[in-house]
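J.: Input: structures, listed below.
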Structure I
Amino acid sequence: MRLTQEFRKQFSQHEMRTHGRKNGFVTTGQEARLTKWLPVIGLSNSMTLKDAKIPENSPIVMEIGFGNGDFLVQLAKNHPEWMLIGVEIYLPGVAKAVARLEDAGLIERTRITQLPAQFVLTRQVEEEQLDGIFVNHPDPWPKARHHKRRIIQKDFARLMVSRLKPGGFIKLASDVDELAGWMREILDATPGLINVAGDAGYIERDEDRVFTKFEQRGLREGRSSQFLHYVKETKA
């Protein structure tokens, strides 16, 4: 079933053109959970993180494109001190993530938005407000004519850096070699970022990193992931 027009007006994104899957369908049970929780933890288009009732001094970490919430739930379990900001434009993914977070008893330590990451970082996040950003397995848009649709672009990389506190991190993952190289090339050249892996480029998989459903499917199809880790330079 589809959500009501009133609900969509408040929480679905209409602010920027985006590519790929967006609204889709949700079940009756998922709609009930979204109706219950998004008014509590959702960042509507008129809100900023200042309006999100984030506990003072909590580290704020964002996952861009959280899919069905597997990784977001694991982050909440592994880092109880963090406040997590989940960004995802695909509504069924948002619905599944909300259900998983609620079932795990972790939902009130998250804030969820279905707005595009560009809008969120530009309009809802202040400069140097985030402690970290994860971008896991973004859409590779493999055809050359579609590369402009990839989320990691030069301007977007600079925007992410501007929203990070000094010493904050950006971690990325991809199981598409060409895309991993694309992201590394852009971020290595972005002012203010240090590649933790140095000349090696890629880091080893974090020991506490969950294998998401998406990543498991890639492994079955013969694709292994590569991981990037950057830190924002501290001020002299």
Structure II
Amino acid sequence: MKYLSIDTTTKVTALALAEDSKVIAEGFLHTNKTHSERLIPMLDQLLLAASWKLSDLDFIGVVRGPGSFTGIRIGIATAEGFAQVLNIPVIGVTSLEALAWAGYGRDEEIVPILDARKNEWYTARFRWSPEDQLECLTQPCAKTHESWLEELKRLDRTVLFVGDAVPHYKDKIIKFLGARARILPDYLSLPRGAYVSCEVWRQWSEKGFSGTVEPYYIRLSEAEVNYAKKEAEDRK
């Protein structure tokens, strides 16, 4: 089966074309342009390079969060728009599960950290079992930098950090965990289309399609928080 994977949940625009478990083509852009400026031109180039057409796709995979609220909406809207025109299904995966593929085949626990602003990260804990099963040890959540690093320090485990927050907080991570912290090069730790494709295929193989893809935000947006505050004040 042929499919397209889309990830616009961070500042990286990450796309991939895959057939079954094999990645055919991958696009990665980490520039100052917006996802709306980068996504379609990159997709056109990938399709051309792979000699594929949109009509060749059997389904589309998209990262539904957590991450940038705007980025999540762009990714899902693009995936669902193509799927409607092509009359094919969409499967959603989370950004944290996709990033866990950066640690596939390694012994360390894998901790994705994505910039959630407000001195917080979107994060979770994973490990790959000897049977190649992805196990979630800590459910996805939003944690302050210091509280999460303290928690990981108390666990006394070797931890592989991945995600868009790693390059910016490398020194802080090493300060807290020292030799127990494993840091990959940026080109491996940042979101990648290939990681998304692997997670999309894993979930499709295990669960199939589950219907509508809903955004996965973890916490309320700033606009929703402000609206709730205003509603509470108006009721006083």
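Coordinate-derived values only; no laboratory data. Quantities reported herein were computed from a predicted structural model and do not represent experimental measurements. Cβ atoms are built from the backbone, for glycine too; each structure is taken alone.
J.: Suppose helix-only ellipticity at 222 nm (-39500 (n - 2.57) for each DSSP H run of 4 or more, over all residues; to 500) works out to -12500; of I, II, which structure was it derived from?
T.: Traced to structure II.
J.: Cα extents along the principal axes in Å computed as 50, 44, 34: which structure among I, II?
T.: Working through the options, I get structure I.
J.: From which structure (I, II) was FRET efficiency 1/(1 + (r/R0)^6) of positions 124 and 140 (r between Cβ atoms, R0 = 30 Å, to 0.05) calculated, if the value obtained is 1.00?
T.: So the calculation was done on II.
J.: One of I, II was used to compute distance in nm of label points 7 Å out along Cα→Cβ at positions 148 and 172, and the answer was 0.9. Which one was it?
T.: Here the read-out was taken from II.
J.: Taking distance in nm of label points 7 Å out along Cα→Cβ at positions 28 and 188 for each of I, II, which is largest?
T.: The structure with the largest value is I.
J.: Among the shown structures I, II, from which was the value 23 of relative contact order in percent (Cα under 8 Å, 6 or more apart) calculated?
T.: Attributed to the structure labelled II.
J.: Next up: For volume of the Cα convex hull per residue in Å³, for residues 132-211 alone, which structure out of I, II has the highest calculated value?
T.: Across I, II, volume of the Cα convex hull per residue in Å³, for residues 132-211 alone peaks for II.
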